[in-house]
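Next up: the structures, one after another.
Every number in this text was worked out from the coordinates using simple rules, so none of it is lab data. From a predicted model like this one, the values you see are computed outputs, not experimental measurements. Cβ atoms are built from the backbone, for glycine too; each structure is taken alone.
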Structure P
Amino acid sequence: MIDGIEFTSRISFEDENTCKIIADSLEIETKNLVNDRAVVTINVDKKDLFLLIKAKDSVSARAAMNSYLKLIDVSLKVLQKTTEE
């Protein structure tokens, strides 16, 4: 188990459906982005998505957070494009 830094970030969406779609897309990445420096767990509560990040150090925690924020941003852009058409 990773000891070091542990924090939770809450990201709120406009509706539950969007939150679930984004969470489902991130869940795949939690299995693919496995490493020994940081572990990310995703939880959903209605319109809120929670990212629990456990990292060995602050550099790993920041890198994990940045990666997931970027994935969320890209997922939202794709979702927006697919719902426009």
Structure Q
Amino acid sequence: MPIKAHAKKALRQAQKRAARNVIVKNAYKRAVKDVTKAVVAGEKDIAEKIRIAQKKLGKAAKRGVIKQNTAARKLSRLMKKVNGAKKK
């Protein structure tokens, strides 16, 4: 455990930020998973779910939870699945 006051404060800040990051990370993972499940189930109208997933990934990248390229890669792969399912 930290002894100095500024080290204690830094630990508190790190814990708060980590908790916030977990919430954001779970939100985008859940959104991506919902789209993937909808694709597998063969749902026709998944545009709203895609929009939400795109929004959550963008927010996570903007807040620094994941990197911009990671968000772009995840969205690209998600859209690849969606468009592949539409062709079938």
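For which of the structures P, Q does the calculation of relative contact order in percent (Cα under 8 Å, 6 or more apart) return 27?
Working: P: 36; Q: 27.
The structure behind it is Q.
Which structure, out of P, Q, was mean count of other Cβ atoms within 10 Å over residues 17-24 calculated from, if the result is 12.0? Walk me through the intermediate numbers first.
Values: P: 16.4; Q: 12.0.
Label of the source structure: Q.
So helix-only ellipticity at 222 nm (-39500 (n - 2.57) for each DSSP H run of 4 or more, over all residues; to 500), computed for just one structure, reads -18000; which one of P, Q is that? Structure P accounts for this read-out.
Taking FRET efficiency 1/(1 + (r/R0)^6) of positions 9 and 57 (r between Cβ atoms, R0 = 35 Å, to 0.05) as the criterion, which structure among P, Q has the greatest value? Write down the numbers at each step before the final one.
On the way: P: 1.00; Q: 0.65.
Biggest value here belongs to P.
When semi-axes √(5λ) of the Cα gyration tensor in Å is computed across structures P, Q, the figure 25, 13, 10 traces back to P.
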